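The following blocks contain the structures, represented as structure tokens.
Derivation of every value follows stated rules applied to the coordinates shown; laboratory data play no part. Only a predicted model underlies this, so the values are computations on that prediction, with no experimental measurement involved. Cβ atoms are built from the backbone, for glycine too; each structure is taken alone.
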Structure 1
Amino acid sequence: MKKKIWIIIVCILLCILGISLFFFLNKDKDENNVSFEDNLRNNGYSDNEVSIILEKVPSSNYDSILDLGYDKSLIDILSSSNYQENKFNDYIEYYVKNKDENINDIITIVNSGYDLKNYPASSLLADLVQEKYYIHSNVARYLDYGNSVDVDAKKVISMVNSKADLGFYSNTYDSNLDDGNLVLVNKFYHLKEDYAPNDLINLSGQYNKGANSKMRKEAAEAFMKMVDAAKLENIILYNMSAFRSYDYQVNLYNKYIKRDGKAAADKYSARPGYSEH
């Protein structure tokens with residue numbers, strides 16, 4: 001009798017063990033593909049969408065897919081010709097922050113390789129990162145300027161890279177004189193008061209009709225050659241105003257200020273030292 005009882009007890013224990021083992025082995029069932037597929041379908045994904053997800057998403061990212069619930073934009077990301085599997089996490093992170101933005105812009109921005117996750121997605125930013133002369137350290141200024149004016153990304157890049165977005169005569173620098181005749185002078189780069197080339201020559205006769213007749217030797221020789229060639233085709237060219245000394249620029253600028261006021265003068269006349277003359 002006791003033997004039978006022990007047999008019954010052992011059988012019951014074995015049944016309990018078997019049931020426990022069954023549940024233990026299957027408690028993580030949703031981690032395999034079959035269970036993952038079922039979860040996707042339960043979330044609303046069609047069979048075709050499930051196939052796309054299984055094909056394009058690394059298995060290590062399945063949990064993040066389930067966390068999204070059903071999201072058609074996920075399929076748009078995965079279906080894009082520019083989708084890169086190794087950037088999946090970046091796409092999702094950036095998309096979650098910019099759900100109302102264009103998916104193609106989001107993909108373009110992520111694919112650029114620049115760290116832009118803290119900048120809102122936009123068509124302007126997507127266009128900027130594709131420009132040849134994009135400088136990542138300038139991105140905040142690109143966006144500030146681009147969002148304030150109605151110009152394309154190429155113009156935004158040009159204006160910001162040349163510092164024109166900062167306003168004339170701000171953040172100015174001394175012009176570099178180490179490249180011979182190649183000297184950049186504008187409303188951001190200036191020459192000092194004592195600057196004077198040592199190779200100035202006078203233009204005379206048919207080459208000049210202005211008061212400022214001095215020009216650097218290389219430029220003067222090229223100018224006279226051009227004038228001579230043009231004359232053969234009945235085109236008359238002559239200099240009106242070449243090199244202007246710093247003192248001349250001071251007098252001219254002050255005259256314009258006296259006549260029209262400083263704000264108006266700054267619109268058509270360069271300040272002393274900033275003149276391309």
Structure 2
Amino acid sequence: MLKIEHLKKHFGSQTVLDDINLEIQKGQITCIIGQSGSGKTVLFKHIIGLIFPDGGRILLDNEVISSPSITAVKFNKTRKRFGILFQGAALFDSMSVGENLAFPLREHTTMTEGEINKLIGEALEMVGLKEIFKNKMPAELSGGMRSRVGLARALVMKPEIMLYDEPTSALDPIMTDKINDLILSLRERLGMTSIVVTHDIGSAYKIADKIAMIHEGKIIFDGTPGEIRKTHNPYIQQFIKGQRKMHYAVEDEEAYAGTVDLNRLKTQVAERKFKMPVKENE
């Protein structure tokens with residue numbers, strides 16, 4: 001279990017995290033949501049030891065892994081227990097897919113090249129890519145494929161906890177759905193604890209066992225997807241409804257541009273979602 005207790009962080013006179021408390025159970029998928037600047041990315045960086053708090057602490061299996069007295073050197077051993085998919089995948093553009101996946105194994109293990117190649121094949125298979133992709137360069141891949149390769153690179157180290165930083169950012173709706181399905185399938189297959197930082201409430205509804213919402217450095221909601229739908233908090237409802245409006249605005253723009261699928265359009269007409277023009281003589 002990962003437990004965050006009274007976490008506080010300031011940058012100069014600005015309070016970024018203000019008494020954050022959160023528990024993440026083993027095997028659970030927890031989504032941390034909030035608008036830009038709310039503090040969710042800073043919390044993410046605390047969990048993986050890129051930033052250390054001014055107050056409070058983080059515990060993993062009842063052992064303190066982060067506090068004002070913990071240093072980056074002390075955190076190094078703990079960091080190996082985490083896998084990280086950074087926003088945009090953060091692949092090394094000068095390395096092939098295979099070299100990207102081999103990099104952490106060569107840096108942190110004494111495995112032979114044969115053992116490394118075997119793990120690379122297994123990791124690519126887990127994210128739905130064939131082994132032939134290991135010879136491709138990142139520039140040859142789509143955004144969704146880059147995300148999958150970034151995830152495979154994290155998986156080769158066999159992490160206990162997987163952290164995702166905006167995994168569906170800038171992806172189209174179809175690829176977003178595939179990445180969400182992949183997060184769910186990896187939890188079922190490997191039993192990993194997953195923490196997903198996202199602003200996409202639709203993705204959170206689909207994958208989360210629990211949703212935590214940050215606003216102005218505070219946790220203002222901590223509960224299930226069903227519970228957040230029912231909350232009467234006006235800010236949370238505005239966030240949820242705003243996300244829906246954005247979704248429908250994209251659909252309307254697609255329809256106007258003529259890019260919507262014809263079968264879907266027929267269904268919408270049948271359901272009276274669109275009114276067809278009527279000729280005067282009819």
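Kindly point out which one of 1, 2 the value 36, 28, 15 was derived from, the read-out being semi-axes √(5λ) of the Cα gyration tensor in Å. Comparing all candidates, it corresponds to 2. Structures 1, 2 were compared on distance in nm of label points 7 Å out along Cα→Cβ at positions 123 and 203, and the highest value belongs to 1.
Ranked by mean count of other Cβ atoms within 10 Å over residues 171-178, structures 1, 2 are led by 2, which has the greatest value. Look at relative contact order in percent (Cα under 8 Å, 6 or more apart) for each of 1, 2: the largest one is in 2. Tell me which structure, out of 1, 2, gives 2.9 once distance in nm of label points 7 Å out along Cα→Cβ at positions 211 and 235 is calculated. The value was obtained from structure 1. Computing helix-only ellipticity at 222 nm (-39500 (n - 2.57) for each DSSP H run of 4 or more, over all residues; to 500) across structures 1, 2 gives -13000 for structure 2. Out of 1, 2, choose the structure whose coordinates give Cα extents along the principal axes in Å, for residues 139-218 alone equal to 52, 27, 20 when calculated. Answer for the origin of the read-out: 1. Which one of 1, 2 has FRET efficiency 1/(1 + (r/R0)^6) of positions 51 and 179 (r between Cβ atoms, R0 = 41 Å, to 0.05), as calculated from the coordinates, equal to 0.10? Of the structures listed, the value fits 1. Given a value of 12.5 for Kirkwood radius over Cα pairs in Å, for residues 75-130 alone, point me to the structure among 1, 2 it was derived from. Value 12.5 for Kirkwood radius over Cα pairs in Å, for residues 75-130 alone corresponds to 2 out of 1, 2.
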